[in-house]
Structure P
Amino acid sequence: QRYPCWLIAPQCRQGKLWVDVPFRTAKFVMPEEPSDQMRVALGILERILKEPAADPNRVYLTGLSMGGYGCWDLAIRYPDKFAAVAPICGGGDPTKAERLVHVPVWAWHGAADRAVPVERSREMIEAIRQAGGDPKYTELEGVGHDSWTPAYRDPEGLLPWMFAQVRKE
């Protein structure tokens, strides 16, 4: 009731990845093409956007862990498609961060995350800022990999911010 919307929550097939990169490496370069799993998710989104009730100016993107990587990847590939982007405990390619300068971004990461290094989010946020953007970043002290629970639960935080965003043509 609070956030009427269509929610698409695709799941990656077992053994597959949203982004074909080594997650635990210090840095990576974004692949030229999206993964097969990402293409399927994009196809679902495109079908939904053809529905009369769908508002293409209010498409929001969020994902956690491997989905956080997918969130960064998709936002970088299609920055004009999203009203807001909220990657949680993921990472992206900082060399492409300038593509997100005009996209509202709020990234979250647990400072004690041992599954996805917190540096992945820090680097992306810093790269967007260096390119002239103004992303939001919340780093949760003492929180490990499960930074999505506080991110999504905060009644004054991520969800109200996200739903307040409207894509600028």
Structure Q
Amino acid sequence: MAAEVVLAGPSKTEKLGTPGRMCLYSCMEGMEDAMYDYVPPEEAEYYGSYCLYPPAIGTMTVCAANFFGAYSKNFNGTIKAMVDICALYGGSHYGKDYYYDQYANATNYLESIEGVNLTSTYIYSPFSIPKNETQVYYKYYQSVYYNWDMPSMFAGIFYCYFIFVFLI
């Protein structure tokens, strides 16, 4: 049995704390108060408007571009995270190209929300969220995902330490 454990190799786990995923959730937090005149379908469990309503998608992609720069590596990672999360929880079956098109479209139709009460006014166009408004959320998600992703590394270090101690 010990040979099986040693020969099995490391487990295949996905790192949850990617910059794209953290940016996506930070942007969702930044636009949480916005009201859209849109009712998502029932199969969109959690993120219906974020994943299916073009002005909300445009706002999210513009937020990611403000955070990382348009078409940068981390911006592309945010689009990938949108595809994955929206497929799982948002009832969306769109691919990356759709989200890139929504970003390009949103940059042409951005509206200012300065002075607009987001909790009582419906939003029909994409708007820009400044990076400084989402940075606090990004730091929060960094610490959350660090605590989520790193314990397996620490457990592996302790595992190797005790194997080393038992061999001595």
Structure R
Amino acid sequence: MNYSPDWVLNLACSVITKRYVLENVPIESFTNVFSKALEPMYEDLTGSKLREGVEKEMRFLATLDVDDYIEIVNAHIFYTVTYEKIGKKRNIKGFFSSALKPKATETSIATNNKSFKAFVFQLRSEPKLKPEGSWDLSHVKDMDSLITIFNSPALVFDAL
């Protein structure tokens, strides 16, 4: 089976969360558009799985007493793409392997949610995990296929 790496699921959920909050389109529009493009690469990234991951992220964010939800989600996107863990940079494309390569085991939504929560608490104590003001996901190298998917337009009719 071709399952998505943990970080790709984390990234997809956070990108959908960010776009859902900023745009006036139903969650299902984003999850349907993204899953249609991602499922050929990663069989487990279905619309329902992405929707569940996004809903858990948003429920957790709603429990926080902060006003900068988008900053938190954007920092999570930055961190997920840039680091495997604190202090260890993510190498998306290496000589003999790729961080985008499908995995043999499936990532659960529970694992995804736990990772997101841990990051948010870590961000409070380490503000250096936030991106610089000019950072944008579109400028990340070696992940053009994902960036194309994440920048795909989602319309209200895609929710059907």
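With distance in nm of label points 7 Å out along Cα→Cβ at positions 53 and 125 derived from the coordinates and found to be 3.6, which of P, Q, R does the value describe?
Working: P: 3.6; Q: 1.7; R: 2.6.
Among P, Q, R, the structure yielding 3.6 for distance in nm of label points 7 Å out along Cα→Cβ at positions 53 and 125 is P.
Work out relative contact order in percent (Cα under 8 Å, 6 or more apart) for each of structures P, Q, R, then name the structure with the largest result.
Biggest value here belongs to R.
Of the structures labelled P, Q, R, which one yields -0.52, -0.62, -0.74, -0.91 when log10 I(q)/I(0) by the Debye sum over Cα atoms at q = 0.18, 0.20, 0.22, 0.25 Å⁻¹, for residues 69-116 alone is computed from its coordinates?
P
One of P, Q, R was used to compute helix-only ellipticity at 222 nm (-39500 (n - 2.57) for each DSSP H run of 4 or more, over all residues; to 500), and the answer was -9000. Which one was it? Display every interim value, and only then the final one.
On the way: P: -9000; Q: -20000; R: -17000.
Matching structure: P.
If distance in nm of label points 7 Å out along Cα→Cβ at positions 109 and 133 is calculated from each of P, Q, R, which structure is the one that comes out at 3.8?
Checking each candidate, the match is R.
A value of 0.5 was computed for distance in nm of label points 7 Å out along Cα→Cβ at positions 61 and 85; which of P, Q, R is the source structure?
The value was obtained from structure P.
Here, each number is a calculation from the coordinates, and none is a lab measurement. This structure is a prediction, so every number in the text was calculated from the model and none was measured. Cβ atoms are built from the backbone, for glycine too; each structure is taken alone.
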